[in-house]
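What follows is a set of structures for review.
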Structure 1
Amino acid sequence: MPENNNHIRLKRSLQVLVGLPLSIARDAASMKVFHFGEVKPHPSGAGTVGAYALHIQCPWRFVDEKRVVTGTSDRFADPADETEVDDDPRTGNLQLIKIESLLKGYDAETRSFVNATEQLVVISVSTDRFGGADLLLTGGYRLQIFPDGSFYEAWRFIETQGRHIVIEGAQVTFRE
């Protein structure tokens with residue numbers, strides 16, 4: 001099946017991430033947010049942002065060549081033996097523990113994991129016609145996003161000072 005223009009535009013738009021590090025990982029309610037590029041103060045003066053962000057509400061995962069490192073479902077997994085999932089923004093579930101092990105840094109003021117490594121720089125980006133994305137990162141990792149619904153918003157790509165690209169029901173919409 002031929003690719004549609006929106007799929008091609010999505011892939012082209014995500015190409016700006018190539019060469020940029022995954023710089024911040026945080027939660028916003030049930031949404032996972034990943035920022036890329038140089039970390040700066042938010043234009044509102046509250047918190048920090050990268051040049052670009054992925055706001056993900058659908059299934060996602062980090063993988064390496066051998067395993068799923070962490071993903072959506074780990075948010076509901078106990079962080080360690082003999083402990084239960086809680087609301088601790090740093091250690092409250094297995095997903096948080098695994099993300100901290102990838103990024104190696106934490107900013108208590110913004111309740112965000114920050115990349116304190118030289119790894120996790122975007123090498124390449126691919127997309128599929130259903131609004132999925134696969135970001136190949138240095139260190140042998142991939143961030144994979146795979147919408148699994150036919151109606152609601154799955155994720156969006158945000159230029160901090162510009163447009164949003166919204167993936168909703170396998171449709172790609174560009175908003176200025």
Structure 2
Amino acid sequence: MNALAAYGLLAHSVLFGALAVLIPFGDLRARVALAATTLSLLVGIAPGMHALFGTPSLTLLALAVLHLADRGPSPLSQRQAIGLLAFALPFYALSLGLGTFDPYAIGYQPGLLLAALLPLGVALWWQRQDVWLAILAVDLAGYASGVFTNLWDVLLDPLLVLLALIIVVRQQAIRLIASRRR
């Protein structure tokens with residue numbers, strides 16, 4: 001088993017643990033998270049998720065770890081989710097062959113992409129988005145480790161985009177229900 005496959009299995013087990021604690025367990029939250037993480041490896045849930053969804057990005061893993069740590073609200077709020085969707089939908093459409101330009105190919109020789117991330121890092125620092133700046137730092141360190149061959153695989157993945165879509169749709173549904181009650 002190579003390092004990327006091992007990372008994918010372990011990351012999916014953590015994601016399953018984070019998913020399991022969405023159910024309010026109160027004082028048992030930490031134990032349920034640990035049990036779900038372990039069981040997902042033992043009974044084949046994490047390998048199944050890895051086979052179905054592929055290797056998760058470090059960004060998604062960092063968000064799952066923050067969720068498991070239960071440290072305040074998620075940094076992926078509706079505003080960030082909309083921004084992620086506004087970028088990811090055209091990115092994936094072009095990467096899947098909608099046009100002649102393939103942005104995914106840039107991730108294999110990411111000099112231009114790294115240069116574009118510098119102003120993003122400065123903007124995150126300027127706006128005091130420390131959590132997102134730390135996630136970006138973890139992403140770049142993960143890419144520098146050599147486990148990932150494409151920088152895009154570290155930054156985003158389809159599950160992260162699906163999570164952003166769920167956040168946006170959920171918030172819109174809440175607003176729709178609230179407006180009908182008035």
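What follows draws every value from the coordinates through simple rules; no lab data is involved. The model shown is predicted, which means the values in this text are computed figures rather than measured ones. Cβ atoms are built from the backbone, for glycine too; each structure is taken alone.
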Check your understanding: Given a computed value of -23500 for helix-only ellipticity at 222 nm (-39500 (n - 2.57) for each DSSP H run of 4 or more, over all residues; to 500), which structure among 1, 2 does it belong to?
Key -> 2
Revision key, fill the gap. Relative contact order in percent (Cα under 8 Å, 6 or more apart) gets 26 when computed on, of labels 1, 2, structure 2
Check your understanding: For which of 1, 2 does Cα Rg over 2.2 N^0.38 Å, for residues 18-105 alone, calculated from the coordinates, equal 1.38?
Key -> 2
Exercise for review: Assign the value 10, 39, 37, 13, 1, 0, calculated as P(r) over Cα pairs in 10 Å bins from 0, in percent, to the correct structure from 1, 2.
Suggested key: 1
Point to revise | Of the structures 1, 2, the one that 0.55 was derived from, the read-out being FRET efficiency 1/(1 + (r/R0)^6) of positions 10 and 66 (r between Cβ atoms, R0 = 30 Å, to 0.05) | key: 1
Review point. Can you say which of 1, 2 returns 4.0 when distance in nm of label points 7 Å out along Cα→Cβ at positions 26 and 58 is computed?
Key: 2
Check your understanding: With semi-axes √(5λ) of the Cα gyration tensor in Å, for residues 74-121 alone derived from the coordinates and found to be 21, 12, 7, which of 1, 2 does the value describe?
Key -> 1
Point to revise | For 11.8 (mean count of other Cβ atoms within 10 Å over residues 42-49, calculated) the corresponding structure among 1, 2 | key: 1
Revision key, fill the gap. The highest value of FRET efficiency 1/(1 + (r/R0)^6) of positions 50 and 114 (r between Cβ atoms, R0 = 30 Å, to 0.05) among the shown structures 1, 2 is in 1
